[in-house]
Structure P
């Protein structure tokens, strides 16, 4: 396990500080779920201050002629983010617990957490108020909070999740990992990812996916694939 300089640079306000880090996610995304598992392991190891923020894949993949997610009474991913935004107003711990529970329900258990009844059940199981579903949906200002986070990422040139935003509005898309690394390796990956910040002209390093890789991805994401009610859109890096 590596505990180099990036693992220790956790003091806000210092030049090159790595914390707090805003983690923009869409709870529907299996890649973002695996990255969130990894980041929680990093937090447990080095105390990094994670702040869950929002980004809508429904909106970034919006098709002309269809309603935007905020124009619908209930939108799969957008509504889950509104619940997170509502919870976060009073408790970052509650928002953290919701993100973890909703992600586990969809991406591990294959439950349709993107439906109101299952969302209420997942909140209850996590020790949170199931009334948060209706409270968030009845409050139009939760639209504004999700949209502000979404537009922050797009203004930085972002297009997907996870997007990590470090102090100084330094953004990194990724990491895109099939499964979170073992806990002993979490800080090693943290060092590699945050090391990119030292090279502002470096935009992309990408491993091609073979047929065997795609098979493993399909196996890992099987619960999500069985529960989803939407097509997957794979956006290429520009």
Structure Q
């Protein structure tokens, strides 16, 4: 038998080991039955988790996640700090599902978590309003946000998000069609702010919209989205209408 002592072989680097160990620790902290799915390619999302009910029902209660593993995590006061690229945050905000960031302290087998969309809206945008102009930002995760204690809260976030969308759809269905058609200003917002991209408007409202914007604008967006699917020429007529009436909205 030949001696392969001096031959070259692949070496598993520490990054891959940390990624693997972090996922194993996360899996061990989840409730039994919760399903982790990994994407084929990673662009800021490491996978999705589907929450399974106690009786085993699979109802599409899904959230996306990114996981950051570290051999050691050194707290700063009552928080841990995780650097995240702004390009990654921009990508997260385009996804129409809750996004949870997990940070794993491998040496202690501790998993910290945070609802990143809520953090961006309620914290980051307030303390650092120009964060869009940076390359990276710091996300501060409270030490109290750890698993498995946080699983109930994560489930509430996912179910609340799902119910919110359902409630707006129900609200939309109960409205009189002529009331929605009467939202003339909506056409100008649709064209001037979102360049006729109804999906972009919907994503903006879901990810960044205030409660007032959601109540006022989501029904119109749902209605208009349906009309645009039915009538492929509608967008041209709306653009023409907006061009003719823009002067009435100029200062």
Ranked by Rg/Rh (Cα atoms, Kirkwood Rh), the structure on top of P, Q with the greatest value is Q
1.9 is what came out when distance in nm of label points 7 Å out along Cα→Cβ at positions 25 and 49 was calculated for one structure; which of P, Q is it? P
Determine which structure produced the value 15 for relative contact order in percent (Cα under 8 Å, 6 or more apart), calculated from the coordinates; the candidates are P, Q. Q
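No lab work stands behind these numbers, since they all come straight from the coordinates. In this text, all values refer to a predicted model and were calculated from it rather than measured experimentally. Cβ atoms are built from the backbone, for glycine too; each structure is taken alone.
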